[in-house]
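Rule-based calculations on the coordinates, nothing more; no lab input. What you see is a predicted model, and the numbers here were worked out from it, not measured in a lab. Cβ atoms are built from the backbone, for glycine too; each structure is taken alone.
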Structure 1
């Protein structure tokens, strides 16, 4: 990101800082800047520090020597420990700046320039948070704002780690918001902080740390994982750092248990067994299977089995080997002679797996790959000339042809991923992108994620434990959380049914309700049935700002209608009352509110209801059938029309009747 100097920092000083090549963001007064005190975390030139909270600084200096920090008239001194690590605190500051921060040790002085004191927000999630301004509504005026030196932006580089990192590999670079820096920044995040900057009139800093396609488990700390019932995954991640082969087998065991539980396949007769009988057909070519000309795969999202036989001599089979199967879109799980050897869900990463001594045998050896295509294109895409089996003696056996395939059974839910998987693992993104932030003080957090967790039970628990752990790291148990609820996506329903996306939305709503310091920005009217990445992020950001304002600033701006309670009417119908209604509820373009369902106790018992809105209430007419619960907007892409006079929609929900 381009750094724009403020009036307090001359262009000449920027040139000096760059020429020094300091290990920290900022220039050093010492002759050798690489031995000056170094700060961890995100504090660098042009950063924003949280007002009203202690400023916690961690870093590295000479072991056992004093380190002194000065900022805005505050001074603190501490002695570095035997490893050279230091941590100190400055008393809270009021909004203002710009200031310079100096870190003085016996080895030199590091100066951080152009700091502002204001409110800092962290934005995180998957692709709908990552989607940049220039990929959303880039023609609206707000997408091209003039320079606002009081609004600062920083994006955390994508990184994964199997253990929590103490610092970033390269210091993230802050920049003022302007037409050069805004287009590549997260749209939902930018439009949220842009709205907050306009209403609160204090310096605002936005930290963006997202990765498209990521599951929430990848953003959870070890503590959060264990609290959410994922101790097995956390333990396996620790094993992987010491014995990757053993860990891969453990991950395969978890995957295999999931498969058998969903299909009922007997142990020893699963599709990855070398002698299994499936409806095998020859693979026309290595590449996306949508382009094979096979009608059943032309628009297919699901699992496909691949298999190839490699015949080896006794000499070739001696020792370890390396299996390279190229790129698999989206996720693979791979076996060699029926033994799990690896798996990954990064659709752009070539797969390379270690085969330990004893894995190969003289004669036929069977490679089996499960490709889990979850979105858009799928298949083993190679390239074919990169697909090889490298033997212990260094000889290479090409395996880019001769494959066969079979369409897999449909299995409910999502397949488990390896705990060390880049974006769908357990703690990998937390360790690489959140842990290095250290104790950064925050005014609030915005979270837009959940698409990749559809079909995985327990999202509410995972979101709650992740939030609790983040708040603990950032030093305040009441940090406000604004959740962007999943937007509508997929084929609109013509009959009531079950919905994985609706389950995630309900988990988001319930978690926020129970948390007490969280809220949901409803986006059910801002999606696109044909695009999982809808461009309407301006309204998403503004709704996130609406949610976070009363939590962070004790404001009273309405955040939208939310279900408050449900009760039976004397005639057997249902009355629903909504809180947070501006004016009254109105059904758009209809006399009736649509999208409501009356449900019995059993699955499949839901049916659409006739509904009328009056004031802050909706009445559902009886239909003569048992009713124990009510659902609204319960579909991946529901058709709904109920909103209040602030044009804020009623969000999806399910509520029981007593």
Structure 2
């Protein structure tokens, strides 16, 4: 998605749009200096609204003029602002970012105005390219260049005025034009303008968010244009807690793609071509090994995914038009690195040769909530993966992930929409939201306090972690020496259980269940309350719920909007406490009300029991849906007062009947419980 950033509070930043149309021009890695083109209109006039007394800067204007032509696209950006306080002086750090393989940056002027007298900064200073790959540390090779100039002599009270044009032509998507722009959403005095012009003979759809007035295109000669201008805008009111689609503000989008099918059939050939394997390719030998190992389509799909995830490292490659064009399967395999496009192509090639039906699909890694409400635009997606069909089941397979060795434990997708890429063209598809089948955290605590209230207890704790975070921790631990890993794990456990002095700490990764298991054994004194006269009591670790927050918005916000949840979140806690002998005067009892309810799209479950001197509790909290309605939020608010948010406790009670324990509930699990499998004590009844 292309977003016009506008003006940051203190620093002017120029962010060019992503390249889109035409064929690739010669690379021009240096900034050019020239006057603005004849089509550029004068900037908007300054406004007269008073400046807030503590404002560090006053914007006169911020102007973006975009012009689409047969040879590409030009984006002219200009601004003028006055420095009012020292903290705004970083506005003199002017930067320009562009992709030299797709276009050219031309600076028109950089001036300081002091008491109305202009000084041409470019007479004595020039921009310098300071970094050719801003994302190297994140394995990103996008070819973007950034040039900066530290404006000399800028002082409080000065005005700074700057203008630049970025010309761009994308080598991949022909002459299609598409984009998304955003006017400032913060309340800021000043004039803010955005205009888009295109050939009158060219079909271009326009759409704006609901908070912008509809502007009819004006035809002048052979061009059409729309102009949006905000003068002294007030802040756009966001809707607290709402899903992202509900908070789209001051957005302008355009596209000459007529439908999503048009996007699909345009991009699909890139993947069809790149996934062809050359005769005698070394990749063919790897495929033959997989085919020989098993005829089971599930096993073959798992082996193909493992090959792509584990034997080809991730590096984003956006060089030379690679923003949309994937590297070939053979090239990706040969160099052993690739981005989501290259890994997808490689996986497609392997699956096809193994007889597994599969297709690429564009998705948004942030979920893409509301994608269906936008114009057809490939720029709304930042990721591509594979949908494989194995028997009657479909699987979303992401070659950029790690550790998805078995299909039955592959995490469900978090994206809401997908665009399959097919030769005939496919419509945008809604992806059903599915909660995790397994908890992303299972905390298993076993405290042996049987030696007495004044003696140290032995604590054995395990954390079973799943998901991307677990794999990242595994990678970090695997890279450490044994001594450093031991220290890191002990530091982790100190944060989790500050009353336990960790002794033995270990970790292992269970590939079959895609789970990282962290273990600790140590000693410490539980936080008993009471005494021998009044009886002892202990709060049970991991057995008390936190009530949901009240879902209330300020009255000026949309009260009918739904509320977003923490979906997909699923966590579980299981606790065993081995108690001291109660003594003749006492017996053991506990307070841990059974819970099995759903409130606000969240399932709460708790079970507990005691036998002899062993108490066990299990508790889980599972977010089932991505959002709830305003009516459901109102229901949540009315039920919070009755929510069981008491901590669970185990305590001694006076023994009047000669009993040892109050055995009113069965134990929810045993010593040999499996915390890695699909069926565990974490699952609430009927799940």
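Computing percent of Cα pairs over 35 Å apart across structures 1, 2 gives 50 for structure 1. Hey, distance in nm of label points 7 Å out along Cα→Cβ at positions 175 and 223 derived from one of 1, 2 reads 1.7; which structure? Computing distance in nm of label points 7 Å out along Cα→Cβ at positions 175 and 223 on every structure in 1, 2 gives 1.7 only for 2. Which structure, out of 1, 2, was distance in nm of label points 7 Å out along Cα→Cβ at positions 63 and 567 calculated from, if the result is 7.1? Attributed to the structure labelled 1. Which structure, out of 1, 2, was distance in nm of label points 7 Å out along Cα→Cβ at positions 47 and 527 calculated from, if the result is 5.2? Value 5.2 for distance in nm of label points 7 Å out along Cα→Cβ at positions 47 and 527 corresponds to 2 out of 1, 2.
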